[in-house]
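What follows draws every value from the coordinates through simple rules; no lab data is involved. Keep in mind that what you see is a predicted model, and the values were worked out from it rather than measured. Cβ atoms are built from the backbone, for glycine too; each structure is taken alone.
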Structure P
Amino acid sequence: MAEIESLSGDSLSLRDLSDAIFRTNPNYKLIPFDHLPQEEKKALADLLKDPNFYGILRSHNQDLGMKSVCRETALLFFTLLKAGKLPRYVQIMYGSRFNEVVAMLVLDRILEIESNERFLSGSEAYQVIYEDQPKIKPNGAISRLSIEALKYGQSLEFDDCLKMSSRLYSYNHLPVTTHWKHLFSSEEAITQYLGIGFGGKNRAILDHHWASINTSSNKNWLSWSSRDAVPIRSSYKLYISPHCEHLLDVFSATLEVLTEVRAPSFKIGKDVYGLLRPDKMVAYFTTYDEMSETAVRLVKRLKGISAHGVPFTAAIEPSGLLSWGMDPPRQDHFLPWQGPSWRRWITDRLAVALISAKTSSRTIEPWQFALDRLALEGVDTSSWVPKPTIWNELERGE
């Protein structure tokens, strides 16, 4: 498999925070769930699915927003109403992750850390939390796209996290020109173009090896599952992202390869908007090795094809034509497109960090703060590869 591209630059080091002085952010009030108004209880009822959930942090300061907290964070919040060092039990409980967990609480502005007789949090505490601030230089098409997306988000003038996440997620969509709107004017036009309509060049292989999937949660995609597939979770996603002028050739070659390796399922956009998005075609796999083997075959088959490129994914080859992601765990669904996606999981967290840094004094560029904050979640933001530990923790409900 080709070497994954990355952002060049030295890795960040967290300072030892065991002897630092902290306090609870005085702008926050912690409200147990049972003390919330009835309407809010109904709106936030899903939070009760987490057995460790305690309540809500609320502030009159709009820049802080509302946060849900677990029982451990609630205990620490109440403990540090009076400034002091972190209790010994915190170090014992988090062990080797102690500095990371405390750094997240400070960067998320739940706790404040003392520096030069001032208490700081968020991006203002960045230089107190980290040893250094290396310059990040994107290396490769997808890493450049990802940085460009974050800088674009930084330039936007709103502070709505959901809206920001959507803008980051949608970055690098191509405009709907008259040419593309005419070519992909309907689902029927698209199926004919891809050779999967009646008499099309790809129709026979689809009919023989694949079953069409139609669900209400999958209305924006043409989707198929292998007739030989066992309905188990397929967490690994392979993104195939060519420029649209190569779409027919790429679809045909990819369909052949996916059939050869018996991939569990795949999908492609079913309208002009879906085909002009960077993640226009996605294949799903149960294991990393299955996904990797398929990618090796596709690299050979798609040589010379110009790439579109999917931000916030791990590149398989330098151009961005092929990349991958690993979806968060799903508790209740078998179909791979039912549940939160890797990229949405990423952009949700980047959006919160980006907006937080934009509303604070500038000690670091907001886009870089967002990258470094996400790294604490267990994502290698130099390559956009998820560390397996974060999914293991989510599976266990930690």
Structure Q
Amino acid sequence: MIKKIVLGFIALVFLLILIAILVAPLIAAKVERNFNIITQNPPYEVSQQAQQLHNQLMVADLHADSLLWNRNLSKQAEYGHQDLPRMDKANLSLQVFGIVSKTPNNQNFASNDSDSDRLIGLSMVQLWPRDTWFSPLKRVIYQAHKFKQYAAEPANNLGLISNKLELAAWQDVNSKTTTNLKAGLLAIEGAHALEGDLSNYLKIKQAGIRMIGLAHFFDNSFAGSAHGIKKHGLTEEGRKLVLIAQQDGIIIDLAHSSSQTIDDVLAISTRPLVVSHTGVKATCDSPRNLSNKHIKAIAQTDGLIGIGAFKGATCGNSLDSILDAIDHVTNLVGTEHVALGLDLDGAVTVPFDVQGLPLLTQGLLQRGYSAQDVAKIMGQNIIRVMSQALN
């Protein structure tokens, strides 16, 4: 009798596990559908002139969170903001893939502590390896591994950029052929991924990370966040991290950083700085957006301001709101210091998915930008800064 009960219990456990395995992907897909929203579905129509120019560009973007989700990026999906087939259709060749490793409950732009972690549930529902469930560092390593698996598939026509030689080789191939050889550079959103231990820097470097966002939605032991409790600046360990990373050819990203953190980094930086996905206070007065003072200071490092496509960055969900922010940066510091940092797949609502990138090319032309300046904004600026900041 006891044996039957035990066997029945074991069978029940296996049944529950099987149900979880079958149901979890459906739940994960529903979660993403609720977070990554577009206000205008494709197809997107542009003029022949705009499309012809767009097809000739090397298009690049400074921030997308596509690796966070369990969609197969090798296949075109009906939801989410981008995948590899849609990147091809959009002529998007170079993408910085941000790796999210922890987000707080009740996330907001004003003030968040670091006590909670929404990614525990998401990593479980998405059936990530168990060691990722409670470890931001392991989540970084896992998502970096996911990218490398995509890059290992020849059909994806995708490479990983980890140094300036690889960047130059990718650029050379795309300048000589109409085939869109795609490339990704891996970034982390928040130095909390080091779990308070600077020695973990070597682990993320070995995983392929070549851009470090110092803070995300809460303060950490290296840097203060614009959305944290104290919003402090760089700590002593944070200063060490910035200097070591720049020496190693890893780009420092100031998106989400507190005002004091930005000032502290500017005081010690030796290479161009980027703000991968942001807006500007002049067109959208938000805690996460940049003042004119910081825009000018970042430009003086020969750095870049990546303009987001989401309401928190632009105070709108329209093409014009993105273009307004680009106009402001251009008028303030020139076309050499503005780029795309749309934050696709970043749990945000955007006016179009990646296939709508030609709309930006057309919008820039309509606002009087020359073809040369459009090329800079749509990708050449990112290539320039990467070639200067990478080893």
| query | Cα Rg over 2.2 N^0.38 Å was computed and gave 1.08; which structure, P, Q, did it come from? | reply | P
| task | Identify the structure, out of P, Q, from whose coordinates Rg/Rh (Cα atoms, Kirkwood Rh), for residues 42-209 alone was calculated to give 1.00. | result | Q
| Of structures P, Q, which gives 24.4 when mean count of other Cβ atoms within 10 Å over residues 90-97 is computed from the coordinates? | Q
| Of structures P, Q, which gives -11000 when helix-only ellipticity at 222 nm (-39500 (n - 2.57) for each DSSP H run of 4 or more, over all residues; to 500) is computed from the coordinates? | P
